[in-house]
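No value in this document is a laboratory result; all are computed from the given coordinates. This is a predicted model, so every value here is computed, not measured. Cβ atoms are built from the backbone, for glycine too; each structure is taken alone.
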Structure 1
Amino acid sequence: MAGQRLELGSIVCEAAEGGYRFSSSDPTPVVYRLDGKIYPSGTARFAIGLGADEWSSRRLSANAIEATYFRAKKPVGTIRREVSSDGRTLTSTHDGVRPSGEKVAFVHVFDKQ
C-alpha cells in the first residue's frame, strides 16, 4: 500500500547546541545533540507516540544523523534524517513500536525551497 503525499508540511533545520535544531508544527523545536548522551525525550510528537522517556542522537555520516528513542531504558524507535548529496532534499525515516505493541513506520521527504 502506498503512502499519501502531504503538500503542506515544512521543517526548518539549523545548527544549534552541538547539533541541529529541527522546527516544524511541533510546539517545541527538537535539538539533535550529536554527542551520544541520553536526554529526557521532551515534547516531540514521535517520542510521545512511542511512550519514550529518553533519547540519544548521533551522526552516521556527513549527511545523516539518527535519534534513538527509549522507553524504560529499552530502544523503541528511531528517526534517521539524511540530506541528499546536492543538499536539496531532506529525508526523515521514522520507525518504532508504540506501548500497545503496534508498529509505526513512515517517511517524510522535504525539498529545499
Structure 2
Amino acid sequence: MFGNHSHHHKKGTGLIPGLVMIAILKILSKKPAYGYAIRDIVIDLIEREIPKSLIYISLRKLEKRGYVRSEWKVMEQGPARRMYNITDEGKDALEHKLNCLRKYIRICQKIIDY
C-alpha cells in the first residue's frame, strides 16, 4: 500500500489537482486574474512546479461548475487574454472547501502529534 508512490505523481491524480482548484478559487476571491498570473501564484502557494495545462484544465472545470467566469480582454499590446473572475457560487464553494481543509489539517496535526 505504501511502497509504490508513483500514483501520486501522475497528472490529474492525487492531492495536488484538488489543492490547485482551491488555490485558484482563493486567488480569484482576492481579485480577477489571467491564467499565467494564476499559475505563478499557485506555484508559489503549493511549493511545486505544475504544468500549465493543469491550471487551464482546472479553470475550465471551475467554469463548467459555475464557480468561475471568464471573458476575453483586448490588450493594448500583444494578444487578447482571458480574464477570470470568481462567482458567488465559487465563493460559497471556496468557503466549504476551506472548512474541509481546516478539518483535514486538524486531523493531520493529531496524527503527527500522536
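Tell me which structure, out of 1, 2, gives 21, 18, 13 once semi-axes √(5λ) of the Cα gyration tensor in Å is calculated.
Numbers: 1: 21, 18, 13; 2: 29, 18, 12.
Answer by label: 1.
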- Origin of the derived value 26 (relative contact order in percent (Cα under 8 Å, 6 or more apart); candidates 1, 2): 2
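Comparing 1, 2, where is distance in nm of label points 7 Å out along Cα→Cβ at positions 38 and 86 highest?
Details: 1: 4.2; 2: 1.2.
Ranking 1, 2 on distance in nm of label points 7 Å out along Cα→Cβ at positions 38 and 86, first place is 1.
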- When distance in nm of label points 7 Å out along Cα→Cβ at positions 46 and 62 is calculated for structures 1, 2, the one with the largest value is 1
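One of 1, 2 was used to compute mean count of other Cβ atoms within 10 Å over residues 30-37, and the result was 16.5. Which label is that? Write out the running numbers ahead of the final one.
Details: 1: 16.5; 2: 13.9.
This figure was derived from 1.
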- Message: With helix-only ellipticity at 222 nm (-39500 (n - 2.57) for each DSSP H run of 4 or more, over all residues; to 500) coming out at -1000, pick the structure among 1, 2 it was computed from.
- Response: 1
